[in-house]
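Engineer: Given below, in the form of structure tokens, are the structures.
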Structure I
Amino acid sequence: MYKRIRELREDHDLTQKQLAAHLRCSQQVYSNYELGQRDIPTDILIRLALFYGVSTDYILGLSNDKK
């Protein structure tokens with residue numbers, strides 16, 4: 001899951017700081033999500049899925065289908 005959120009961010013040419021601002025968290029907290037050092041809360045997971053237009057299953061690695 002952590003690799004996928006990084007890939008999605010990079011595919012959209014966003015910095016961690018930009019995405020953290022959208023999610024209303026610090027860049028360090030978001031960095032910890034990408035590094036797998038902190039679990040992603042459900043509300044953040046849902047916001048990421050909506051932001052990128054992908055399913056939560058895709059982000060969680062349960063599906064390779066983005067929709």
Structure II
Amino acid sequence: MDWQPGQFLDSERAFILCSIHGAAYEPSSGRCVAGPCGRGRLVVIDVEERDGQVYWYPSRDTQPAFAD
């Protein structure tokens with residue numbers, strides 16, 4: 001989703017930008033405010049940071065692209 005490596009926010013750091021679809025989202029709510037909004041907001045996912053790594057957990061709406 002990052003539009004440049006490690007960059008997710010616009011230049012004013014007000015919105016999350018999607019490099020694939022060009023949509024802009026409010027960071028606090030995930031609400032889509034510009035571009036192709038699809039469902040209208042980002043899906044919340046559970047994440048955890050351990051030992052300098054970030055892990056996300058599958059849910060009904062999000063699954064790994066490839067199974068081990």
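Rule-based calculations on the coordinates, nothing more; no lab input. Note that the structure is predicted; figures quoted are calculated from it, not measured. Cβ atoms are built from the backbone, for glycine too; each structure is taken alone.
Engineer: Given that relative contact order in percent (Cα under 8 Å, 6 or more apart), derived from a single structure, equals 28, which label among I, II identifies that structure?
Structural biologist: I
Engineer: Let me ask another. When helix-only ellipticity at 222 nm (-39500 (n - 2.57) for each DSSP H run of 4 or more, over all residues; to 500) is calculated, the result is -18000; to which of the structures I, II does this value belong?
Structural biologist: I
Engineer: I would also like to ask the following. One of I, II was used to compute Cα extents along the principal axes in Å, and the result was 35, 26, 21. Which label is that?
Structural biologist: The structure behind it is II.
Engineer: Where does the value 14.4 come from, among I, II, when mean count of other Cβ atoms within 10 Å over residues 5-12 is the thing being computed?
Structural biologist: Only structure I yields this read-out.
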